[in-house]
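Below you'll find a set of structures to go through.
Derivation of every value follows stated rules applied to the coordinates shown; laboratory data play no part. Note that the structure is a prediction, hence the values are computed from the model and not measured. Cβ atoms are built from the backbone, for glycine too; each structure is taken alone.
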Structure P
Amino acid sequence: MTFPLKIDVLPEPEVEFSNGARDVDPRRGLAANGPVDNRGTRKIRVGLVGLPEDVKAARAWLGRLRDFSPAYEGNSNRFRNWPGLEGAFNCELVIDDQFIRPLESSVYNALFRDAMVGRAFDELVDLFDGKITSLFGDDGPDCIVVCIQPELGDLRVANPGLSLAERRALEVLRAEEESDQLSLFQPSPDELKAAEALYTMADDLLFRTFYRALKARAMTHEEAVPLQFLRRETIDRADDKGQSFATRAWHISTSIYYKARGIPWRPTDLPHNVCFVGISFHHMKKRSGHLVYASVAQAYARDVEPFALKGTSVDHEQRRDRQPYLNASQAKSLLDDVIQQFRNRAGISPDRIVIHKTTTYQPEEIEGFSAAIKDKVALIDFVWMRPTAFRMVRKGFQEPWRGTLCTLDKDSYLFTGGFVPWWNEYPGMHIPAPIELGSANDSDIKERSKEISLTTDELEFVTVLPVPVTLLFARRVGELMCELSDNLAPKPSYRFYI
């Protein structure tokens with residue numbers, strides 16, 4: 001039996017800038033119009049933490065952001081010249097001496113040597129955290145740049161808090177996850193990274209990384225300030241070796257601007273007063289020593305800053321088809337919290353909720369979510385998405401366009417990445433991989449696909465790892481959840497995770 005293949009190409013999503021200007025290209029739109037929250041020239045106070053030589057190099061490198069810099073990559077549609085901070089964001093960075101905290105080199109070197117062999121990891125985190133927290137306060141910086149050597153950025157150690165039995169259990173779960181990912185025939189490294197956003201990732205609890213540990217530690221403080229990591233090789237890289245300074249300037253400036261409570265742009269066509277919620281699960285060890293799944297909800301809306309909420313813990317045995325799920329009371333409690341937090345931020349309840357989940361919905365979850373919206377929210381959509389082995393090429397082995405939706409019988413596949421028409425280029429090295437998606441209730445999959453496209457690449461400049469911001473946020477929250485004790489909730493703001 002054969003089924004007809006239906007193909008739709010969704011329009012490229014536009015984003016909004018100052019004075020209501022629109023563009024599909026964030027860089028072009030910023031350079032021509034300025035950020036959507038344009039409030040006159042802003043001064044963004046930046047703190048610096050790192051070894052003395054790294055802080056000195058970072059201060060000089062960040063100073064270059066004031067000036068114009070050409071992009072040397074080949075495609076001028078994709079790689080835009082850097083117009084300077086004032087030309088792109090109508091702001092300037094202020095790096096006063098009072099915001100600089102150099103590390104003691106001898107102390108750092110001794111701790112790093114011990115951390116490399118599995119000792120003094122927490123002491124190394126403490127060293128940086130002490131400098132970071134000394135910058136907190138009413139007159140502190142808006143964002144703290146942490147300058148690190150490449151060896152420190154790559155530092156990864158086995159989690160000493162796990163027993164042998166717990167480690168073995170997590171290794172079994174990791175093998176299951178890897179088996180699922182490898183079932184996508186010969187996946188490329190890019191595809192494997194994209195698929196990570198759709199899994200619980202036992203590896204996050206098996207190992208600790210310095211980057212993740214410091215980010216988690218810093219956000220536990222009441223006056224926490226978002227961190228921006230700056231690796232020394234990013235500073236030292238020559239323009240003719242990979243990304244030009246202009247491209248690096250776009251990335252770090254956008255990140256710092258957002259972390260300093262700026263809004264560079266916002267999606268234009270997302271429906272008003274609709275809350276998109278990503279539901280995900282992450283491995284966690286309770287203080288009692290019991291391994292559990294931590295349930296997390298990530299909420300995103302057009303006019304509300306993305307936020308995350310930690311739900312109840314789910315026992316590791318509460319799985320079906322090898323995937324954790326929420327019972328009815330857990331699902332209701334989690335969505336109740338989302339609705340309340342949305343009301344706190346927007347002043348009203350959402351008109352509609354769209355739930356994104358990386359596994360199919362269990363009856364208990366549908367029961368609980370439906371109970372939560374009763375008499376509060378009019379409509380709800382239960383959308384699931386997952387990686388797939390489905391592939392497609394256009395005539396002549398050309399890549400599908402970004403936004404291509406393929407429907408084959410009852411199955412739907414959305415290419416959230418692919419050939420970008422306004423670049424006239426596909427940024428990947430392999431045939432793009434779509435996500436498979438569907439709904440647990442009667443819903444218009446084409447409309448849900450448009451919404452997914454509109455929530456993709458938030459602050460990511462159309463990366464080659466395109467996943468909706470609800471799931472990208474989930475992955476980043478989950479990475480840090482492994483470092484937090486079970487009585488601590490993650491900071492809700494997305495600014496702490498990008």
Structure Q
Amino acid sequence: MTIDDIRALVAADESRTLELKKSTGELKDGMHSACAFLNTEGGWLIFGVTPKSLKIVGQEVTDRTQQEIAQALAGLEPAVDVHVEYVDVPEYPEHKVIAIHFDGWVWGERPHTFHGCPYYKVESTTKVMPHDMYDERIRAYKPKSYAWELQPADGVAMGDLNRQRIEGCIRMGVEGGRIPASALTAPIEETLSKWKLVKNGMPTNGAAMLFSDKVDEYPNFQLRLARFLGTEKDEFIDNQRVEGSFFDLLDAGMAFFFKHLNLSGRITNHSLQREERLEVPYKALREALINSLCHRQWERYNLTNSIAIYDDRIEIGNPGVFPPEITPETIKNPHDSYPYNPKIAEALYRTTWLENWGTGAKRIIEACREQGIEEPIWRWTGGFVYVTFKRPSKLSLERHDPLNSENVPQNVLQNNADVPQKNKEALQEKIIEHIRGNSTVSRKEIADKLNITSKTVGRYLAKMGVFWEGHPKTGHWIIPDINQSENNNEEHS
């Protein structure tokens with residue numbers, strides 16, 4: 001390095017990758033910055049430049065100076081091998097600038113400390129690293145020792161795991177070709193052990209998160225659900241909090257979407273059958289919610305995942321961070337998979353609930369494009385990762401779905417007198433579809449699925465001439481010729 005190189009570095013002023021000190025009299029503060037460089041993006045520590053004026057003055061360098069620098073560097077852990085450069089200053093004979101370059105931190109390496117304290121860079125400022133950031137890096141450095149998902153579950157025994165759900169997941173994995181067929185007859189404990197969800201014969205936190213029916217010891221196994229009036233959090237239309245393991249939370253979240261988002265219907269050209277879809281693609285919402293639950297920081301016991309629906313957008317949030325290799329800006333680009341909870345992710349992959357090639361964001365975007373709505377936006381707030389879907393307007397829905405027969409929220413359909421004739425016909429068709437799919441379905445079940453009242457279902461059934469035949473519990477619905485029924489109703493009106 002030459003004095004011209006020093007001048008070029010100094011000309012840009014102090015930054016995230018450059019720290020200037022007047023002399024080694026500030027050696028201790030300089031080592032704080034050195035530690036911060038090692039824990040961030042790396043950078044240059046230079047002695048012999050006045051920070052305010054950026055004047056290069058250098059300093060006298062003796063054997064004692066070199067010994068002090070070596071001793072200070074020894075206070076960094078883990079130890080670093082750096083080259084200290086001494087550059088002559090022409091304007092000040094016998095003075096030298098001392099320049100030391102430190103490489104940046106790489107994901108999976110142990111975080112550095114100086115005399116036991118970790119530091120990191122926030123722009124040009126050196127700060128003590130927060131505990132959660134340090135713990136996360138230690139966890140990445142020794143995942144088998146510190147990972148939350150690998151720790152024994154508190155208060156959860158093998159008998160507390162939902163065996164029916166586990167067996168169902170195994171069947172899905174076998175059918176999807178990701179689990180050998182022998183797993184169908186193997187003991188469940190053996191399969192869970194292969195997935196690293198059992199430790200010393202006991203379920204891990206990962207097993208509890210996925211399959212436990214007992215969640216009393218896990219206050220973070222919750223999902224906050226809210227439908228706000230307007231575009232701010234000023235007033236609720238619906239506010240819920242559900243608890244359970246992974247599949248309980250997934251089911252509750254998807255049910256909330258169907259309850260509060262617009263549902264449209266169209267006739268597909270290839271089959272001439274009615275196809276229903278949410279205003280935001282079901283597949284995109286499901287993928288985003290699965291990722292939110294799978295990749296969150298479950299060790300943060302005081303925080304929960306959330307779904308917030310506003311008039312103009314949907315936000316799915318989880319306590320967590322982006323992997324160092326991915327940012328909110330680059331997540332839409334092709335990338336590898338960096339799961340925060342690799343064993344949970346592996347189990348979900350084996351059972352076909354998740355892909356492991358980093359294609360989740362790509363599939364979400366493609367589903368939105370197919371339906372003609374805007375791509376979602378990812379962001380990180382410092383503690384939570386959010387994916388935000390913009391809700392399409394009614395005009396937009398009609399433009400992308402010209403055969404749409406219903407573009408109003410389903411809860412509007414409860415007030416039958418105010419529903420336009422077009423939407424009445426759509427609701428009537430939905431009721432008939434549910435009965436054709438299951439001739440023993442109850443009025444309450446139909447009402448719950450369509451978010452209307454049982455009384456409304458009964459009124460439509462009577463209008464269409466649909467009646468129940470046989471015993472109240474063992475009978476079934478009879479659907480007459482709908483056109484004939486409507487003609488008869490007109491004759492008697």
Structure R
Amino acid sequence: MTEPILELDGITKRFGALTANDAISLRLRQGEILALLGENGAGKTTLMNILFGHYAADAGEVRVHGRPLPPGQPRAAIAAGVGMVHQHFTLAGNLTVTENITLGTEPLLRLDSRRAEAKARIRNLSETFGLPVDPDARVADLSVGERQRVEILKALYRNARILILDEPTAVLAAPEAEQLFRILRGMTATGLSIIFISHKLHEVMAASDRVTVLRGGRVVAERRTADTSPAELAELMVGRSVTRPRRAAHPVGAPVLVARGLTVREGHGTPLDAIDFDVAQGEILGIVGVSGNGQATLGRVLSGLARPLAGTLTFDGRDITRLTPRQAVQLGLGRIPEDRHAEGTVGDLTVWENAVLERLREPAFSTRGFVRRAAARSFAAELIRRFDIRGAGPDTRTRLLSGGNMQKLILGRNIAARPRFLLANQPTRGLDEGAIAAVHAELLAARAEGAAILLVSEDLEEAVGLSDRIQAIVKGRLSAPVTAEAADARTLGLMMAGIWETRHAG
């Protein structure tokens with residue numbers, strides 16, 4: 001075995017009373033892909049932020065090629081050949097690919113940016129590593145997969161030889177994820193070494209050489225990927241055997257939310273083209289499709305953030321076609337948004353403030369315009385306990401939570417409100433297996449209590465396991481529904497490819 005090019009020894013990091021990393025040590029060798037696996041809040045992202053210099057460890061040392069890395073200095077990490085691609089991209093949408101990649105590599109007062117030279121180098125990196133992207137394209141016009149390529153190219157442009165990928169497939173569809181891992185394999189063949197953080201066990205098995213498992217801020221296991229299994233990794237990760245609950249037969253009531261001929265044309269996002277669907281009391285309707293086919297637009301309409309051009313939307317027989325966000329809250333339409341950072345929470349507010357943000361006008365949380373803080377904190381504490389929101393207290397700033405624990409907060413405040421209708425848009429994106437099982441159980445419990453749930457998911461296993469009926473969304477159009485019993489892999493694959501359009505046209 002070659003000598004490690006990266007060593008983390010005894011890394012400890014505390015945030016107040018919380019110990020995020022507890023004496024963690026790991027090694028990475030040249031040309032190796034190491035998967036870092038663990039529950040939400042296990043300390044994975046914190047550890048990688050220490051490696052990249054965003055945080056300084058309270059104890060321990062990072063060495064690259066045997067040399068200590070100065071703590072808390074991203075510039076020193078970049079100079080040592082460490083690059084990081086964050087789960088939430090750090091790109092300027094109004095700038096071109098070239099401008100984003102070269103930003104920060106040249107003095108601000110320099111007038112000639114040597115753009116032609118930069119473009120040539122970007123094209124060369126694109127070809128060498130199989131990351132096709134147009135250097136002149138505006139980032140706002142790129143797909144999610146293309147934006148991720150830009151982030152990786154940005155690290156490679158700075159001569160990264162160690163690449164950290166934080167949840168690299170969290171926003172990618174399955175084909176894009178498969179392509180990404182083929183690219184990563186090609187990169188290691190040139191000598192690059194990669195650490196990727198993931199919750200998805202099948203991806204860990206398919207893409208990594210070794211796996212390090214964290215639990216509660218500590219290393220609890222290390223395995224050669226060839227010597228382990230998804231079942232063993234899941235148990236190591238959460239400390240117990242994990243099984244996702246599945247939908248059981250259940251009578252449904254009258255339709256709660258009904259859309260007919262709903263047509264939406266927005267300045268951004270995929271338009272919706274005369275779509276029809278209905279969700280009944282005690283039913284979960286699954287909407288499946290490759291990302292970017294209109295799911296985001298549908299979510300905006302049902303949240304009152306976009307207005308239909310044509311068609312109708314009714315809730316319990318009441319016309320809500322011109323719904324506003326305030327009316328959505330007043331009517332009790334629950335919402336788990338696709339983007340938990342931009343639409344689901346306010347990061348600088350505390351957990352208790354986010355927990356009651358949409359319910360402040362209710363007597364339980366306000367009196368004569370004054371917030372009942374004790375009641376709100378008590379409510380937040382109960383959400384933290386019931387939904388296992390780790391690393392949180394009622395007064396914790398929400399931005400300090402891991403993405404998965406932030407998602408649990410959003411789910412919890414909605415489930416606790418016992419909505420008549422719940423939009424669950426990618427409800428388990430970025431969650432670990434234990435958290436996914438818990439979220440699924442809560443959604444099925446809400447269904448059993450009579451909630452009408454619209455589940456938008458790119459996870460076919462999730463959609464089939466939870467939904468009573470399923471429709472596919474393709475280029476802003478919806479297929480006719482099929483029952484979950486008829487939704488085998490072949491049928492769903494054809495629906496997601498739009499084959500139903502041809503059949504219906506005949």
Of the structures P, Q, R, the one that 3.6 was derived from, the read-out being distance in nm of label points 7 Å out along Cα→Cβ at positions 8 and 480:
P
Here Rg and Dmax of the Cα atoms in Å was calculated and came to 22.6, 72; which of the structures P, Q, R was it taken from?
P
P, Q, R: which one has log10 I(q)/I(0) by the Debye sum over Cα atoms at q = 0.13, 0.14, 0.17, 0.20 Å⁻¹, for residues 32-167 alone, as calculated, at -0.61, -0.71, -1.00, -1.25?
R
